[in-house]
Structure 1
Amino acid sequence: MDSHRQKAFFPVLFLLILLCGSVSAQTPADYGRTWQDLPVLPEFNDHARHILWLGIKNGHDPHAFSKVGDCDTSTSWYLSDYDRDQVYYDLGDYESLRPVLDFYHGSFSRLSLAATPGFSAASVLSTFWLNYDYCNYDELPLTCEYRIHNPLTVLISLGTNDGYNPPVFKENMRQIIELTLADNRLPILMLKADNVEKNFSINQDIADLAEEYDLPVWNFWAAIQQLENHGLQSDGIHLTFYSNYFSHPKTWETAWAYRNLTALQVLEKLQFEIESILDAQ
C-alpha cells in the first residue's frame, strides 16, 4: 500500500471502528451484572411489612412518603401533578390508580429537603446542604426531611451524580439505608436509567445493598429499555419528557411517563400493605 493510500486508510478504519462500537452498545450483562433481570415492581415481603408495622407503631404517617434524590427527584415533573387539579394530568387506562392519589395526597408535590439538583448520596448526608430555614444545626438533609414530613416510606433515587466518583457511592448509600431503618421507615431503592459510570456498577451496588438489607427494589431501568435511546436524552443522562396525560399515545414514547407510572404502581402495592396493617390493628 503506497503512502497516500495509507494516509487515507487509517482515518477511515478508525471511523468504522467507532461506528461499529456505537451499533453494539454494551449491556449490564457484558460486565457480569445481575440486577437487570429484577422485576420493575418490587414485592413486599414479611421483613418490609415488619418495618411498616414498626413505623406505624412509632407514629409515622402511613399516608406520607418522602422523595430522596437529585434533580430528577426534586423536579415538579416527578409526581407533583398528582396533587394538582386533573387539568394537569389524566390517568387514561390507569384510572384504577386514583385511590393512590387520595391515599398519599400532599406527598406528591412536596419539596423534599433531601432532594436537590446536583445531589449525590454524600450530599444527603452533609450538613453543608442543610436548609436552615427548616432544619436544626445538628441534622442532615435526610434526617431533617424525616422529622418534618414524618414519612412511613421513602422513595430513594440516587446514583447519577455519583457516576463521576462511583467508589464512594455504596458506603454513602449504606449510611442512608441504615439511618432510614434506624428510624423505622421503609426505604424503596430505585435502579437508575443512565450509565454515567460506564460499567453499570452503581445499579449493582444498589441491588446488592437491597439484598443485604432485604429491601424492595424498583427497577425503573428495566421499565424504559424498549424506548428510543433507552429513554435518555442525547446527553445520556436526562430522561425524555412529554406530559402526564396517559391517554396520549406520544406520552408512552418518553421515559418520564414510565417514571411516574411505575412510581404510582409501587405506591399502589405499598398502599395495599399499609392498609392491611391498619385494618389489623
Structure 2
Amino acid sequence: MTAPRILLFDSGMGGLTVASAVRRAEPGATLIYAADNAAFPYGAWDEPQLVKRIVAVVGKLIDETRPDLVVIACNTASTLALAALRERYTVPFVGTVPAIKPAAEQTKSGLIGVLATPGTVNREYTKTLIHTYAFHCKVFLHGAKRLAEIAEAKLKGQSVDPEELKHEIAPVFRKRDHKQTDVVVLGCTHYPLLLDEMRALAPWPVTYIDPAPAIARRVSDLLRSAKMNGAGVNGTASHGTVFLTSARGRGSESLAAYAAMGFGANEVLDLPV
C-alpha cells in the first residue's frame, strides 16, 4: 500500500506545530508543507480578498502536490475560507478552529481566555462557537497583534522579548468574583511555539489548549474511513518538502527552521500578492 500524501497549509510557520502532531499520528504518511509567506501575516488582509487568495493558492498547491488530504493548519484560513475550499475542490479538508468546546469542558472556574489573531477574534464563526459550547462561561477574547510574528522569529533562532510577550498574553489572565482564568485556548497554530515562554511569564498557571493533537486525530480518522492509500502518487513533491509562495522565505534562518521541524527540501511556487 502506498503511503497517503498529506498537504499542510498555513500562512507561515505556525502549521509546523500541526505537522509534528500529524507526523506522530501517521508516521508512514508523506507530509508536504506549504507556507503562503508572500501574504504573511493574514491578520491584516481584507476578508473577501483573503478568501480569494487562499482558494487560489491552495488550488495551485493541490495541482502541484496531488494530496490525498489537505490540512488547513491555520485558524484564520479555516474560519474564513474552509467552506469555500470544500466547495471548490474534491480533496478532503481538515480545518483548524479555536478549541472553545474542550476549554468549556475543562474549565473549573468558568473563566476562559482565548488568544488568537484579531481577525479570528472578531469573526462570527468564533462567536458562534462560544455561544454554542461556552454559553455558561465567561470567555475573554484577545486579538494578539504580534504573537504570530514573535513565534516565527523564535523559530528562526531570534530571542523573545519577555516584556513584549507578557504584554501580548496579559489580557486573557483575568479575575472575577474570587475566581481567575484557568484555561487558555491557543487560537493560532503559531502560539504553541511560545508555550514554554508563556508558562514562564504568565501571572499564574493555567491549562493551555493546543489544537494540534485533535487535528491529528481527525486526520487519522479520515484516512481510515476513506481508506486513502496514496491516490495522489502523481504528485512530484517528496516527503519533507516545504513549498513557499515567495523566494524571500528562502533565507538561511527560515530554511534551517523548516529543516529542524522535518522539512529539509524546499521549492518556491511564486505566487505574489
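Here, each number is a calculation from the coordinates, and none is a lab measurement. Only a predicted model underlies this, so the values are computations on that prediction, with no experimental measurement involved.
Side notes on the structure shown:
- Which of 1, 2 yields 25, 22, 10 [semi-axes √(5λ) of the Cα gyration tensor in Å, for residues 74-185 alone, calculated]: 2
- For relative contact order in percent (Cα under 8 Å, 6 or more apart) computed as 28, the structure of 1, 2 it came from: 2
- When percent of Cα pairs over 15 Å apart, for residues 202-241 alone is computed for each of 1, 2, the largest belongs to: 2
- Origin of the value 1.12, where Cα Rg over 2.2 N^0.38 Å was derived from one of 1, 2: 1
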